[in-house]
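Below: a set of structures, written as structure tokens.
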Structure I
Amino acid sequence: MGDSPQAALVSFGSGLIFVSLISAFRGDVRSGFKQIFVAVKNKKLSYWRLGAGMLGASFVAMQTHVVPIVGVAIFTVASLAGQTAISLWVDHVGLMGSGKSLITIRRVLAAVITVLAVVVSVWDRFAMSNFSITAIILAVVAGGWVGVQRALNGQINNYSNAAFATSQLNFITGTSFLLLLLLLRSIFTDHSIMNFSTGPWWMFLGGSMGVIYIAFSATAVQQLGVLDFTLFSIGGMLFSSLIIDLILPTTNVQLSKYLVLGVIISFFGSWINKLELKRK
């Protein structure tokens, strides 16, 4: 599409349609959605936490802007570094509302090892990237917002008790935020509000994947905490990348030894953090 906010709106708009269809056929999702606002009305849940979806929308918009500048490899490392760093802080201050976790040496070491695993896994792709300090800072900030979003979603899920209801709220606020952003831009610039003239049909499927991811993550962070979930999800992402390269390799791309090593290192980081959990 050649436009970051519009690409983000395609993702969130298609996701909103998908999760709305789920809500239409499931009474527990509709009931859970109502319970969120009951909690706000009873002052059990701060209203500003309902804006978690805007953080996700901003992340997608930044991602589509930064990746063409620095490449996928550098964006992945920078954003995941931001996620792990903010996850330590989020758990420390108890932003999710389920208690606080001390920032211990072992937890910091686990986070550093996991980020190192990502660096190693994409090492052979750095040559295809360009360095831009501004773009890298944006990637780190975007990753940090995702960490905060997970914490907010975990707390929202405490009251909705329906993961897809939490996901639906995210996509409503995220889509509304992007629509407002594009509307304001169209008023003050010569940009059109939407352009569907280019792009494959499957670009509309990304939103449905986001719905499932947010629903699962909102539930998982309640049990694991933001840092633990981040470490496990990074390991899962690297392992899935390895499986995809084995089963459905991209043209002219061979299985990378760096990716294999990165997967091993990521599981080592998770093991280090698991020792911390056992001590508790």
Structure II
Amino acid sequence: MTHLRTMTIEELVRRNYSESTRECYIRAIKDFALFFSCPPDRLGLEHIRIYQAHLFSDRKLSPNTVNQRLAALRFFFVKTLHRPWNTAETPYPKRVINLPKVMSPEEVGLLIESADLPFHRVILMTLYATGVRRAELANMRVRDIDSKRMVIRIRGKGLKDREVMLSKVLYGALREHWKLYQPKEWLFPGGIHHRYSTPITTKVPWQACQRAAKRCGLEKKVHPHVLRHCFATHLLDDGTDLRTIQLLLGHSSLEQTARYLHVSKRHLSAAVSPLDALFPNKTTNPNE
């Protein structure tokens, strides 16, 4: 490990960046250096401008991905190298806000039942029942399960811990999970037989989604964050208010949560198309 890499990781850890963010930033800095075949501390703002244009024109990356790469480089130059950063010379591209991808409750049920391993099945159930991110799931501890109050303590991004409801169905599944693997500290231990003293990596929830989706023939792209979107949208469909969903998801602003209004079946069906009002006798039942 190079001295610059070590310094950057230390700075990221000191500022309590998540493990996934640390890995993402290190990859971005490494890719930047490889593009110019030069150590990154010998490069400057002119190189960043060239690299940014390359990401758009040659690699065809999305604005959100380019923003993430720039954030990594800005951290490296400002926090690790203590150099100035001119935002006027390296502007961030306008972010693209995509609607969340959501499955129906029936599709979620099919996905869970299609898990190829009991360990994967309980992971899928936990993702959907709590709306946690995959890193939050990997860091769950046995003591985070409070069966008396029927809540789960979620160790969120940064210092944003929160509590979510403990589903009775999930509680039953977790009891069976505990009997099978007897985890001591981490709720989902790592290792081939899940007996390690360290937790699973964030790749395991991803693999659980991919393998179950393939087994049940779902054509939609399924990953752990899709189940988080399903958790929020299905709660909204069932009448849960946005503020409560915001707290359950750990969003810092209500604006982040409000995007689920755009995909909520309950809210979309509450509005009647003006075309139907114009020709009320020509409507067709989609179930016929």
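Nothing in this text is a laboratory measurement; each read-out follows from the coordinates by a stated rule. Only a predicted model underlies this, so the values are computations on that prediction, with no experimental measurement involved. Cβ atoms are built from the backbone, for glycine too; each structure is taken alone.
Quick look at the values:
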read-out	value
Origin of the derived value 34 (relative contact order in percent (Cα under 8 Å, 6 or more apart); candidates I, II)	I
Which of I, II yields -15500 [helix-only ellipticity at 222 nm (-39500 (n - 2.57) for each DSSP H run of 4 or more, over all residues; to 500), calculated]	II
Parent structure of the calculated result 3.4, given that distance in nm of label points 7 Å out along Cα→Cβ at positions 80 and 168 is the read-out and I, II the choices	I
Structures I, II, by distance in nm of label points 7 Å out along Cα→Cβ at positions 256 and 272: label with the highest value	II
Comparison of I, II by distance in nm of label points 7 Å out along Cα→Cβ at positions 136 and 216 - largest value held by	I
Parent structure of the calculated result 3.9, given that distance in nm of label points 7 Å out along Cα→Cβ at positions 56 and 240 is the read-out and I, II the choices	II
Answer label among I, II for the case where P(r) over Cα pairs in 10 Å bins from 0, in percent, calculated from the coordinates, equals 6, 22, 27, 24, 15, 5, 1, 0	II
Entry that produces 0.75 once FRET efficiency 1/(1 + (r/R0)^6) of positions 24 and 120 (r between Cβ atoms, R0 = 30 Å, to 0.05) is calculated, selected from I, II	II
FRET efficiency 1/(1 + (r/R0)^6) of positions 32 and 152 (r between Cβ atoms, R0 = 30 Å, to 0.05) - highest-scoring structure of I, II	I
